[in-house]
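Next up: some structures, all given as structure tokens.
Throughout, read-outs are computed from the coordinates displayed, never taken from laboratory work. The structure presented is a predicted model; accordingly, all values stated were derived computationally and were not measured. Cβ atoms are built from the backbone, for glycine too; each structure is taken alone.
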Structure P
Amino acid sequence: MANRWLLKTEPSCYSFAQLQKERKAVWDDVRNPTALRNLKQVEKGDLCFIYHTGDEKAVVGVARALGQAYPDPNKSDPRLVVIDLEPVKSLPRPVTLKEIKESPRFKGWDLVRLPRLSVMPVTTDHWSEVEKIARS
């Protein structure tokens, strides 16, 4: 089974709606060492929740990785990598960070524990629960 991820973005810089409009994007500007380590583990076909930071603080959509991470062609530092993404779907409704924090099912998830981490793994259970909440 493919891995699953959560990718954070400030919607005023790049939103899920923009990804849907463009139909493909390079996910870049990740600098945190842990987030970069996670990004380097993304494989072709992996699904990614797109999470809007800032005022929204919510999971809003699903994207798919089109390949593995590769060095950012716009940076001279080979440690900085990017991935290509395509949109899959918007969630039926956004799932807020508040809802996630209120549910004991998400205890220990990096989204709750490490609020500044921009790329993180999502377990199958957490993925299912986010989708369940989005349908409620």
Structure Q
Amino acid sequence: MRSTRQPGRPKAGRQPGALEQEVLAVLAAAGEPLTPAQVQAALGDGLAYTTVMTALSRLHAKGTVSRRRAGRAFAYGWLDAPTLAARRMHRLLDAGDDRAAVLARFVAELGPEDGRLLEDLFADAPDGAT
């Protein structure tokens, strides 16, 4: 029996965001940046190159993956949780008009352990980094 799915079309029943989650899983498992063609091959799903490229572009626009030039293409890499959190915090700071208020609110909501950790991080930071 022939499949009714057209080449390049996602599997029937794929939930919204599922392709992005699958792409993230491929990048995390790879442990190194991959080109869209490599991600497409790893997915092994008959997806069109442009479909994979769109998912990677969207993930990059969200700040969820890194992107660097690899010849004529880009290679995309998975970002760990601390890196993602730091990027999100930077976006929030950049989006507001009052950076001091955002930081003050964040610090005010820290627990004692996190406050001490933050003080230690500032003390250990190289000159000019704080």
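Structure above, values below:
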{"read-out": "Origin of the value -17000, where helix-only ellipticity at 222 nm (-39500 (n - 2.57) for each DSSP H run of 4 or more, over all residues; to 500) was derived from one of P, Q", "value": "Q"}
{"read-out": "Read-out FRET efficiency 1/(1 + (r/R0)^6) of positions 83 and 107 (r between Cβ atoms, R0 = 30 Å, to 0.05), computed value 0.90, structure in P, Q", "value": "Q"}
{"read-out": "Top of P, Q by distance in nm of label points 7 Å out along Cα→Cβ at positions 19 and 115, largest first", "value": "Q"}
{"read-out": "Which of P, Q yields 3.5 [distance in nm of label points 7 Å out along Cα→Cβ at positions 67 and 99, calculated]", "value": "P"}
{"read-out": "Parent structure of the calculated result 19, given that relative contact order in percent (Cα under 8 Å, 6 or more apart) is the read-out and P, Q the choices", "value": "Q"}
{"read-out": "Per Rg/Rh (Cα atoms, Kirkwood Rh), the highest-valued of structures P, Q", "value": "Q"}
{"read-out": "Comparison of P, Q by FRET efficiency 1/(1 + (r/R0)^6) of positions 75 and 91 (r between Cβ atoms, R0 = 30 Å, to 0.05) - largest value held by", "value": "Q"}
